[in-house]
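> I've put the structures underneath this note.
Only the coordinates and a few stated rules stand behind these numbers; no lab work does. Not measured: the values here are computed from a predicted model. Cβ atoms are built from the backbone, for glycine too; each structure is taken alone.
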Structure 1
Amino acid sequence: MNLEANKQLCRDYFTAFLKRDVDWMQKHIAPSFVRHDPGLPFEVRGPAGVAQLHDALMPAFPDMKLPLEDFVAEGEKVLVRLRVQATHTGPFGDMAATGRSIDIGVLDLFQIRDGVLIEHWALLDNLGMLKQLGALPA
């Protein structure tokens, strides 16, 4: 797969995530896929893990938008710089809805092999998010 196709696969991942497109996930996410994300209280593995992540986030942030800002691709890897923009209108872990908006930066590094996502490293501005939600002083 060429670099542009790998970038497109990552674009499509975010679209499928927001829609909870399980059919897309089954086709484009390896069963052995793992997301490395120290901010999560559970492990994300395979298409079912990505659907679980959707189910954990979307009730808390149902209007979530993921503006994609930059893509850098080399070999099997694509780095995506994006934002998470949403309003906190449902429970998020132990935190009750605050009605506050978040706008945080994210770096996602994906590894792709044979047209399928096999690994994902996620770095989110969790500190900024907690400040924006009022859980920590600004």
Structure 2
Amino acid sequence: MKYMMMVLASQADYDAQSGKGAEGIPEWSQKDLQAMFDHMGAINNDLAESGELIDAQGLAEPAQTRLISRGKNGVEITDGPYGETKEMLAGYWLLDCASFERVTEIAARVLECPTPANSPDYPIVVRPIGEVPDTVES
């Protein structure tokens, strides 16, 4: 079964990783960043070796986001970040795992990622990818 496993973050988290901490979000050092990259890299390597990894990507900061929506006068385009949004998708894995239990184990491992003390904790979101039936009745 295929799953999408998603990690969340806020613009302030990206700022902290760039050396600009804020209230409640400590600044990341180069050592902190390297520990995170090492942890995530080890997970990716293990998933590639097991054949469960389809794709994994970190996403650019929310400040580089664009929202395209339908407005009263047609298409509206808004640049991010969005004040009403606490956190956004920061990265994802596309996985092919034998069970929901297995992808849950992987998500728990991601949660063990080292971060600076007092950093915000975000949940990992896991969603099965819908299977399209072989035949569709009309």
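> In terms of Cα Rg over 2.2 N^0.38 Å, which of structures 1, 2 is highest? Walk me through the numbers on the way to the answer.
Working: 1: 1.04; 2: 1.24.
Across 1, 2, Cα Rg over 2.2 N^0.38 Å peaks for 2.
> Separate question: Kindly point out which one of 1, 2 the value 23 was derived from, the read-out being relative contact order in percent (Cα under 8 Å, 6 or more apart).
Of the structures listed, the value fits 1.
> Follow-up question, since we're still on this one. Using distance in nm of label points 7 Å out along Cα→Cβ at positions 90 and 122 as the calculated read-out, with 1.5 as its value, let me know the right label among 1, 2. Please list the in-between numbers first.
Working: 1: 1.5; 2: 0.5.
Clearly, the read-out refers to 1.
> Using distance in nm of label points 7 Å out along Cα→Cβ at positions 74 and 98, single out the structure from 1, 2 with the greatest value. Don't skip to the end; give the middle numbers.
Numbers: 1: 3.7; 2: 5.5.
Largest value of distance in nm of label points 7 Å out along Cα→Cβ at positions 74 and 98: 2.
> Right, something else. Please compute distance in nm of label points 7 Å out along Cα→Cβ at positions 26 and 106 for structures 1, 2 and give me the label with the greatest value.
2
> Among the shown structures 1, 2, from which was the value 0.9 of distance in nm of label points 7 Å out along Cα→Cβ at positions 42 and 114 calculated? Show your work: numbers first, answer last.
On the way: 1: 2.8; 2: 0.9.
It must be structure 2, since only it matches.
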